[in-house]
Structure I
Amino acid sequence: MAIKDIESSPSLEEWRGLYESAIGFKEIRPWNWMWDSNLFGVQNPQDGEIGYCCVLGRGGEVFGLAVYLGTEGLEGYLRTQEGNAESEDNDLLHSQRCLLVSFEEKKDLQKADLEVIKKLELRFKGKNAWPLFRSYQPGYYPWYLTNDEAKFLKICLEQAKDVSLRFKKNPNLFEAPQSQSFFVRVQKKSGAAQGWKDSWCKPAPLKRIVIMARTTDEQRLQAIIKESSRQRRVWEVDFFYAPAYIAEKGKRPYFPLALLFIDSNSYFILNGHITTPHKYRLELYEQFLKTMEKTKIIPEEIWVRKEEMFFFLKSFSAPLGIKVRLVKRLKAVNDVRKHMSNFFSKPRQY
């Protein structure tokens, strides 16, 4: 899909400003003295959300700037830094909310990227010289920027250049006066000249979305109790991003979510369901009931590895006398996931 096919894509002049800011940022090479742990923020003048900026390149692999959006993005960054995700669990890779500019080889750019560069009559030469801009949203394939994203990323690149040069002179620049606060650049609200100022801000409270089933179907639950047998079995229940994306014409490609119900002892898949990132919360309850209706079994326990799944299933499992346990690892689920990965091909070009 060409960038021009997306209604909210940046104008040519907006692209020009973004490339100019990226080139100016690259010229100072801040990765020569900054680590990806030197995190600082830039507040978006449009909505007040803070983008947490991370300079990439000190390790000599990826050079650029990552901007983690809001508290959700910050949490994703912190989970990545902790490095405590299981090796077989790639959900973290699909749950980032950030904007990224990286400096790549020409072969790493898509046709749409090269078309913009050609229209701007820009020239890049040498290793890691070509700017690549991408938007990361949970559950979606890395994609081209919208005009709002391009505007904010331009601001972040300009502020990152300023902050990085100051940090080079003063390595204590980010030492917070109070715990859990970050060095943030904020646009001044008064005065004719809309400049920027330093501030210390704590992350906004994270808004967690919890969607429960609209109603509990008591009649359906009673039918399951009547028609099913109680057995001393353990089911593993999980949802995760499939290792391949789906591309629909005119829409941003997304990674479908797989809901799995597996017998922990036999590794037999009791129910598998594919849904979208936006619908899985609403469909989980229905699939939970369908699994018992299909198998005619009420298990003794259900094991899950996500808190969201734990609290969701716990409320509906109690009337059925099923215990829900939160565990660190689901062996049967992980085994199935490894086999699933073999069926998906390499990413297609856009």
Structure II
Amino acid sequence: MIDHRINRKNVEIELLKETSYPVPWLIDENDYLNGMTRIVEPTLDKYRKTGYMGEERRIYYELYPQLPNKGTVLFCHGFTETSEKLHELIFYFIEAGFQAAVIDARGHGKSFREGKDPSIIHIDHFDDYAKDLHKFLVRVASKEMKIKKDRLYLFGHSMGGCIAARFCQLYPDLISRAVLSSPMIGINFGSIPEPAAKALCTAAIAAGRGRHPVTGQQPFSPMPDFSASACSSEARFLYYHDIRVHNPLYQTTRSDYFWGREAIRAGHAVRRKSEIEKIKADILLVIAGRETLVSRKAQEEFIKGLKKGKAVLVPDSRHEIYSAANPVLKHYLGLIMSWFDREFD
């Protein structure tokens, strides 16, 4: 990979370069199932502490404490995803000497649902995601793990990237450094302008259809379709798809119109100059070169307003960069791990 910079309208974007960070060995994609079932999951089982935060509105969480450590990473998964999808990534961070914590966002995985149909995600206010994460940090993670304040880090993918950005804006004194990987701080609506998409959501809500699934989104299918996925590694895609097939709680695939409106509003909030100025954390924004789901323009608008941060483009990856094929994944891991590793500065 060639290391040079792209300048688009005064936004400097680096290309992903070969890493010098000592990345832990990667699971062989040609023997991926064995690697996950015989190495990754048994290793995580040794560290994992699970539980639920709250009573009626329960949030599922997983903790992976270890001492000593290089710091604590809070993980935020993407839309319709779960903490389990991040297990391989968490494994690599543990192997590299970090401790980790993750929740299933409300409406996802093993956490509570705000609607009757478990396949459809509803949210009243997008900031509730960030507030849930804050409660988890204060009430659970900080009490169960020894967390150094100057070494508390945040990783967010897609929807989780938007949550992570809002967290850094709402609670600016807590996070030292953050990675926003393919962050959903603007949705790619294709040929439909964003104002039109927002108007559609607003009209559906006004017509009493706010809890209905957004037009065009499909229910879960047990038949895998790697070509239509956001993953660049077929082995990683098939492994998690099989888990979803056998767990109905993981078969969430759609949002309602309330969620759509709130996601658009959240993107606007994240990109607002007054909100960006609240951020104190060092931000690394990682862009997928083969992106189709989120807005590159919105990402560039956000990074342009940051006082501390940089953007890196991964040309050979679809939306889920953390599920890329090994030749790309190695350098991506080196990039994000070195961002968090103070000894590597």
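In table form, for the structure just shown:
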read-out: Top of I, II by relative contact order in percent (Cα under 8 Å, 6 or more apart), largest first; value: II
read-out: Winner on FRET efficiency 1/(1 + (r/R0)^6) of positions 138 and 282 (r between Cβ atoms, R0 = 25 Å, to 0.05) once structures I, II are ranked, highest first; value: I
read-out: Ranking I, II by FRET efficiency 1/(1 + (r/R0)^6) of positions 58 and 218 (r between Cβ atoms, R0 = 25 Å, to 0.05), the structure that comes out highest; value: II
read-out: Identity of the structure behind 32, 62, 6 (criterion: P(r) over Cα pairs in 20 Å bins from 0, in percent, calculated), options I, II; value: II
read-out: Structure with the greatest value (metric distance in nm of label points 7 Å out along Cα→Cβ at positions 186 and 250, set I, II); value: I
read-out: For P(r) over Cα pairs in 10 Å bins from 0, in percent, for residues 234-273 alone computed as 30, 37, 22, 10, 1, the structure of I, II it came from; value: I
read-out: Mean count of other Cβ atoms within 10 Å over residues 18-25 - structure with the largest value, from I, II; value: I
read-out: Distance in nm of label points 7 Å out along Cα→Cβ at positions 122 and 322 from the coordinates reads 2.8; which among I, II; value: II
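Bear in mind that the values in this text are calculations on the coordinates, not laboratory data. Keep in mind that this is a model prediction, so the values were computed, not measured. Cβ atoms are built from the backbone, for glycine too; each structure is taken alone.
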